[in-house]
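Structures given as structure tokens follow.
Here, each number is a calculation from the coordinates, and none is a lab measurement. Not measured: the values here are computed from a predicted model. Cβ atoms are built from the backbone, for glycine too; each structure is taken alone.
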Structure I
Amino acid sequence: MTPYSLLRPLIFRIPAEPAHRLTIRALAINPPSGRLAPTPNLAQRIAGIAFPNPLGMAPGFDKNAEVPDAMLGLGFGFVEVGTVTPLPQEGNPKPRLFRLIEDRAVINRMGFNNEGAQAVTNRLIRRRETGKHGLPGIVGVNIGANKDSADRIADYAQMTRLMAPLASYLTVNISSPNTPGLRALQDEGALSALLDGVIEARGNMNVPIFLKLAPDLEPSDIDAICRIALEKRLAALIVSNTTITRPALRSAHAGEAGGLSGEPLRELALQRLRDFRKASGGAIPLIGVGGIATVDDAWARIRAGASLIQIYSAMVFEGPGLARRLVAGLERKVREAGMTSIAEAVGTE
């Protein structure tokens, strides 16, 4: 039993969104000291970036880049902040975040609530200038468009210009179900135009571009996305965001609108990862997300074709010690498999 499992009943008495804000505040006031030393058999180079381990913190947790270094201190190999939009926005009406305790799941319809590009830019510049954490660490920025934007491609282009100099990588998020019409940008023509706008805005700034996708895609969509990703030389695909589908759920919150994450997403997200691996022929790195809570979940995602993985909802139920437990478990899995690097395990299923 972990210390967190003893505290969890008390934490769960606080509504989900205020509890999240308290967590961010606590990490800002009292960040973990020191980072995990890079683990030789977990380190690998993806998209030109040297990742010390393959475990990342998914976006949505640190929307405004308030605590990226604290998250790196918990054992993550990389952290993705955001989603950030050009202008600040409130997001959808509250309540909009729900714990499905019986299902070990979360439903959110946050709607890209964030403080906007200027606030995040200021924090990332300050982080770079102070350099008090020694090594900079890998911090990606997840970018989006404002809900009421008249030109969403222009929003993504603007975010690219602003964030490219400050980010280890950029993630183009077109897969949130909580901004009306956003997922339509996954359609072939729209996606191609969007990526052209982002790539043009990047110019000669040498920042890798990742694309985050929904799990609710048809086989023809997957083939088209892989073709475009290879054509545009994207650095990686992130599979996947939350789902709007609803498997059998037990919680009283099961009927809430929004994106479902956590344990019920696991099999769907794993299958989509396999689909993208097959459709791309392994020609583009994949990042596996969705329903990863145990070392076995993480290892299954690596073996299905993910070079890197990200977690978020599992932290709600397992607590802040989960990152170090997963990293230690993956290191053990690589050793037990007789491999010298986790890269050897990618796609071996």
Structure II
Amino acid sequence: MDKNIPLHDLHVKLGGKMVPFAGFNMPVRYTSDIEEHMTVRNGVGVFDVSHMGEFKVEGHHALDLIQRITSNDASKLVDGQAQYTCLPNDQGGIVDDLIVYRIKENDYFIVVNAGNIDKDWNWFVKHNTKNAILKNLSDEYCLFAVQGPKATWVLQKLTKTNLSAIQYYHFAIGEFANVQNVMMSNTGYTGAGGFEIYVHKDQAEKVWHAIFEAGKNDSIKPIGLGARDTLRLEMGFCLYGNDIDDTTSPLEAGLGWITKFTKDFTNSANLKKQKEEGVKKKLVAFKMVDRGIPRHDYLLKDSKGNIIGKVTSGTQSPVLNVGIGLGYVSTGFSTVGSEIFVDVRGRALKAIIVKLPFI
């Protein structure tokens, strides 16, 4: 049985088409995916992503636990800074990708993917051998991603915190829309700029309405998961379950930049060896040359028709008006400029490997 997010009834009233996603009923769209996509690229839109999971890790052993189970180096974080990282598993794959927020010394806020809340929580608990204080707050918080070039301007009307002074992957906690202790984070999944607003569920509806009131002259709109997927894909951001999973290594996925061998972490010795020896397959970005839309699990081939990999994410880019995708290919075909072919229902359509982001 899929769970409802706290503002479920409001989304239905707004015309949101609700679909099951990662164990929750979520709005996939309100109008059209392309219209919502362009609203975020050119103006401002709001995603209710309250399905995401939130944990607190506190106490003297908080950093030690985070360092032992994540691939990035959380010791480099200062108060008010966030870090993208992943939880490697023992087999070389990824349990989940996540964001670690340092609130203050011995006090961290962790945000995980909705479909992995239980799996990640169990992973934290299993490795918590030194008794850091763990709290699963996933049912307590709502999260609104207010994204687009006009997002900061709209949100600034609701807080005295100077949002323009908050750098990318940094955050502040303060009063927002007359609600105390709201986390305003300069992060997002769209590449269009903006903030993610974490608020206790009891205050969520009040905050939602305040954001829309503040943005009414800027044509603010609610945005569904459909546009969220095309927006993140234009930036080449990985989606767990598609582009990364329990079987893909962070190095294969191009996440070497969040894999720091300055410390020991789960499976770090094997991943270090993989880095030294080189990976056999790589996650690449490609753009269609022939007309066609690549989709998840379509086969990728070379010019002779040999299978060299498969598509993990694909769509028609609303901004470029061309098919784009991510997929794993044999390393020999991963160079920018290489020609590959996408098997679209038996037709070999030409594509070219490109550098990210797409736009």
Worksheet entry | Kirkwood radius over Cα pairs in Å - highest-scoring structure of I, II | II
Worksheet item: Which structure, out of I, II, was helix-only ellipticity at 222 nm (-39500 (n - 2.57) for each DSSP H run of 4 or more, over all residues; to 500) calculated from, if the result is -11500?
Response: I
Response to the item:
Ranked by mean count of other Cβ atoms within 10 Å over residues 192-199, the structure on top of I, II with the greatest value is II
Response to the item:
Working back from 128 (volume of the Cα convex hull per residue in Å³, for residues 72-223 alone, computed), options I, II, answer is structure II
Worksheet entry | mean count of other Cβ atoms within 10 Å over residues 40-47 - structure with the largest value, from I, II | II
Item to complete: Identify which of structures I, II gives the largest calculated value of FRET efficiency 1/(1 + (r/R0)^6) of positions 32 and 160 (r between Cβ atoms, R0 = 30 Å, to 0.05).
Response: I
Response to the item:
Comparing distance in nm of label points 7 Å out along Cα→Cβ at positions 248 and 320 across structures I, II, the largest value goes to I
